[in-house]
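Listed next: structures, encoded as structure tokens.
No value in this document is a laboratory result; all are computed from the given coordinates. Remember, it's a predicted structure, so these values are computed and weren't measured experimentally. Cβ atoms are built from the backbone, for glycine too; each structure is taken alone.
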Structure I
Amino acid sequence: MILHLIRNVLLSILIVYMISCSGMTISDTKPIPSGFVQNATIILPFQPKKIRFCIFTNSFIVLDKLKNVLYRIDEKGKILQRIGEFGFDQGQFVHISDFAVDSFGNIFVVDDVANVVVQFDDFGQFVNSFTPMEMTEPELIAVQDTGELLIYDSFANQVFCFTKKNDIRFKFGKFYLDHPQKICTTLEVNYIADAGANTIFCFDSFGGLLHEVTPSNALVDITSTKNFYYYLDNETTLYVARRMSFEPRPLGKVADVINVTKPTAIIAFHSSIGVLEGNKLHVLQLIVN
């Protein structure tokens, strides 16, 4: 009888523990960065409009602000490849509004004029293109860890989640978004930087709002890894938070470390944060105590 009671108590404790830990992954135990130091400055061959990092090929994918074309660039600033070209045929685009890179090196380009999403592989070769259904003005794109695409339509003012078969899985954000500027993802969490609301909206993998983060100063940009998300404000203060946290902590002021006044974007890669200003990508090495 006593043994039976002890077994039931232990079983109850185990169930409670499993429930409390059900939302945790290895990313929740990884040490959070506590600061940064200057590492290097990469001089890019032109001024990028947008920049992403491809972990699969260890290279930057960069959108040329003037020529409206993508380039692959190495960590020394050397152009390795031109990806795609202007036109209306397969593998071509009229105007790139945004692009994203998945963990296998696939590149997804949103053409907001032709209303099409164009996919290239890790070699920069054309793979596929599709017209996102029910969308009029596709503007932003991100790739979840599941491989599903998140595309923001400015006309509908909401984000559409597309499966790998290009079917709509769900929509979200319509009643929250004002003027989104970027979508980032981590494990099971999606972040939308909204310049109009000066807010970072955090949604779960089903489009449910988890929480909102409102910076005290104007938001410049956000970036993310599978473990954390980061944001930079117009005072050049860099913040970090775990993927589920709604309380980012400051890492420091970038302007105190490097000569930067008006950065336009940040990008996480390896254990570093790149801060873009003009054609310079300042590399900050993250410090973990």
Structure II
Amino acid sequence: MKIGWIGTGVMGAAMAGHVQAAGHDLYIFNRTKSKAERLLKGGAHWCESPAEVAANSEIIFTIVAFPADVEEVYLGEGGILSAKGPCRVVVDMTTSRPSLAQMIAETAAKQGIDSLDAPVSGGDIGARDGTLAIMVGGDKGVFDAILPLFQLMGKNISYMGGVGAGQHTKMCNQILVGGTMIGTCESLLYGAKVGLDQQSVIDIIGKGAASCWSINNLGPRIVRGNYEPGFIVEHFIKDMGIALQEAAAVGLSLPGLALVHQLYLAVQAQGHGRSGTHALMLALKTLNGVS
């Protein structure tokens, strides 16, 4: 099929690569063209705007940075929904606002285009290995039709309900990630302070009741002092902000999430906004006067 792809960052480039490897014809756009170079060398077609992608594609996937970017890509001048063409399904895989997913779906429906919100979890490793968890909201029939494409990118794919349900599920995911991330960092910080070998700590507690994705995948990066991003701090702050807003809208207090959100704002203020989310360790080290 002719597949449109908008967003070729750390996650998007790898995800699009799996679609391309399956033999689909890619039409791509990214704000920074150099980040799409590998896909272009593989035969993908460069487009100068989201509208040009839409004019050439049957199905379009997007994975960009912030809700404002999603809104511009879909609803802005030169956006996907401003174009006429063969596009019949749009799939936003950005973590974004459920209300924006609803707005996109309503606008797309007026043009006879179906819309799914399908945020992902699994970071750069999951994107690279094609093992992402994909949580999808929208029409069930459309989900079933797009499922073979999702299966190129992920191993755990779930239909969660109507429009916006995918985004709400991703908020559940990010709330949990925030909790496990602070637990991972504090655990390793404590281990180092009392003289334990941090990797040895990971090797044992990562196989028991404390096992989680963060300790087993990001813990070793912390030990090595490698804070390169799989998922960047700035984007995680955005996600937690959405979750806190959505929680407030339904009358929920989430004090744990609020605390982690504040700590990540400290990470960003310390100049690590473009580092990986495990850079939370750097803020905790500063708080404790640990070099």
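Compute mean count of other Cβ atoms within 10 Å over residues 93-100 for each of I, II and report the one that scores greatest.
Looking at the calculated values, the largest one is II.
If helix-only ellipticity at 222 nm (-39500 (n - 2.57) for each DSSP H run of 4 or more, over all residues; to 500) comes out at -15500 when worked out from the coordinates, which of I, II was used?
Considering all the candidates, the number was obtained from II.
Could you tell me which structure in I, II was used to calculate semi-axes √(5λ) of the Cα gyration tensor in Å as 35, 20, 17?
Working through the options, I get structure II.
Can you spot which of I, II the value 3.0 was calculated from, given it is distance in nm of label points 7 Å out along Cα→Cβ at positions 101 and 261?
Among I, II, the structure yielding 3.0 for distance in nm of label points 7 Å out along Cα→Cβ at positions 101 and 261 is I.
If we compute FRET efficiency 1/(1 + (r/R0)^6) of positions 37 and 197 (r between Cβ atoms, R0 = 30 Å, to 0.05) for structures I, II, which one ends up with the highest value?
Sorting by FRET efficiency 1/(1 + (r/R0)^6) of positions 37 and 197 (r between Cβ atoms, R0 = 30 Å, to 0.05) in descending order puts I first.
Quick check: 108 is what I get for volume of the Cα convex hull per residue in Å³, for residues 149-276 alone, calculated from one of I, II. Which structure matches?
I
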